[in-house]
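FYI, it's all coordinate maths here, none of it is from the lab. It should be emphasised that the depicted structure is a prediction, and the values quoted were computed from it without experimental measurement. Cβ atoms are built from the backbone, for glycine too; each structure is taken alone.
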Structure P
Amino acid sequence: MIVAMHEAANEDQIQHVIDQLVHLGFGVHRSTGALQTVLGGVGVPPDFDAREVEMLPGVQRVHRITSLYKLAGRSFRPEGTVVKFSNGVEIGGKKIVVMAGPCSVESREQLFTISELIARAGARILRGGAFKPRSSPYSFQGMGLEGLKLLREAGDRFNLLVISEVMEISQIEVMLPYVDILQVGARNMQNFNLLRELGKVRIPVLLKRGIAATIEELLCSAEYLLAGGNYELILCERGIRTFETHTRNTMDISAIPVIHKLSHLPMTADPSHGTGLRDKVAPMALASAAAGADAMLIEVHHQPDKALSDGAQSLYPDQFATLMDQLRMLAPAVGREIA
């Protein structure tokens, strides 16, 4: 259930409504926007009469929400969520934020070389895997804690935020001192125990769509984090598995405007995993920007032919720089800028 308060509602009235909702058996989540406060009530009692709340002082209207994702829905935060960082970067605002870096942290030399190049080209966030979920148990699994330390050091050196993937609950505490964003990969989109724990932390989380997940399933997974109280959530379209074999996945660009209509959460596009082919990354990145993506997640490697993972979908630094120039030209046409 969504309770929209009047713009003129004071704090005492808002708190009184919250107290009444709790008394009725709801879990309450508050969203304070520029114009009004919206209260999300989770767990509607079976005999609940909406008029009990609608008549309270300060209440403008009450909506019964029948969808499975009540807090992830657009009505909970109509103006949209903007995830803000201490260095001024914002995801979900007017500027498109570019996250770039290697699929895996392989060495200090590799990471610092790439970090300097992407920072020079205009990236604001360094991506890199320290723990790598791989389809084969014999593939490179990442450097672990040492990789995290290198990511933090490179991020600080080149003024980049850091995002890296968390694979299991035990890694959360280990990663918190080193990253600015925790990434949940496609394989873990429905790892609900992990999502519950991430709902308890107060650090932004980027949640990727599963390879066979519907948009509703993605938003239901997002609900786990929001229900836990972590509203600093970013969604990501990274391609889904279809019958097509010419690309690694099928990049569902239509998911970007669809989710923007259904949800208040920012949307990221990952054209690297979405296509799996280096020459398709730039076209899909540009198309995603035109479709309304708030951020990009792009793999870059200075020696992709020697990369320990995903070399075929990693851009060369000069290709990345060219893509950044193209994004700067495209963004104003859709009312955006590049951060």
Structure Q
Amino acid sequence: MKLVTVQDLAQIVHKHGFDNFIRDLIQYLKEDFVRWSEFDKSPRYAAHVPGGVLELMPTADKQYFSFKCVNGHPDNPFSGKQTVVATGQLNEVKYGYPILLSEMTTITAFRTAATAILASEYLSRKDSSVLGLVGTGAQSEFQALALKLIRPITTVRYFDTDPAAMDKFERNMADKGLTLVRCNSAKEACEGVDIITVCTACKKHVVVIENDWVKPGMHINGLGGDCPGKTELDKNILFRGKVVVEFTEQSMVEGDIQQLSIDEVAQVLHAELWELISGSKVGRENADEVTIFDSVGFAVEDFSVLRLTHDLAHKYGIGQEVDMVPPIADPKNLISVLN
């Protein structure tokens, strides 16, 4: 099987190009979302532990089985550790053998950004030029750079409760051809924007984006609500326009729509993302409507990015071939591997 480390992934992205990686991932996501019915789907398994959560996110089609093991520990930065880290595996279905073991912290950032801009492609105005970014943590640069690929973004207004995170964002984005506007509050970051992307780590029911800040024509990517008890949007926003999710069963437990009753969800929910991509439902229909992508992250997205990583690792000959299955001639003589 192929082992792709953090260093290997960096080489792959360097050779393939950051923008090309995003573009190809969007294509892989589209290919997988349009055949949504072919996937084995279930909400992720979550072990809620002191300080955070540990999760497994599995899915499969007729060719591959994949899973991601990921954590979410909001207080980790106070100990010098990352809030979210992950590893992932891809197995062939025919024999059940693993074919890829990969780092997934970085490629999760890629897949989250690609999924958000895929939703934005169908839900945001085509002339959107100003991005409001609330939360400048590990995801922020990926989000801003990816969105540039599908919309004429010229300006990013941004805010984080941690000034050092904003400093980091400024350094990383200084030469990316965008006008950067540092804001003093989330409200200020949302003023005069076309798209609001909110991605915070606080594991609580909080209102990061107020209903009054949302103006006609805005699109919202709500990315930080990803577990029970964690929300970011004023629930009244959800009644303002079209709400799109990935997998309703999971989103009702983990997304911002967890704030609503079953009847209210039925009232506000417009579509699952695959329905927009397949053309069975429409996205934005006019310049004034408010649209909301209530994203929690779903296993099919991890499947897509693992599939891309596997293909590119073989294309460029990057990554190490390792034995994670005993290399024995007689499949019944397992003990021989110890000789």
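Between structures P, Q, the calculation of distance in nm of label points 7 Å out along Cα→Cβ at positions 51 and 259 yields its largest number for P. Can you spot which of P, Q the value 5.1 was calculated from, given it is distance in nm of label points 7 Å out along Cα→Cβ at positions 43 and 283? It was calculated from structure P.
Given 11.2 as the derived value for Kirkwood radius over Cα pairs in Å, for residues 267-322 alone, which of the supplied structures P, Q does it correspond to? Label of the originating structure: P.
Here relative contact order in percent (Cα under 8 Å, 6 or more apart) is compared for structures P, Q. The highest value is that of Q. With distance in nm of label points 7 Å out along Cα→Cβ at positions 91 and 179 computed over the structures P, Q, the top value is the one for Q, the highest of the group. So mean projected area of the Cα convex hull in nm², for residues 123-242 alone, computed for just one structure, reads 6.9; which one of P, Q is that? The read-out was computed on structure Q. Looking at percent of Cα pairs over 18 Å apart, for residues 115-186 alone over structures P, Q, structure P comes out largest. Please state which of the structures P, Q yields 21.1 when mean count of other Cβ atoms within 10 Å over residues 99-106 is computed from it. Working through the options, I get structure Q.
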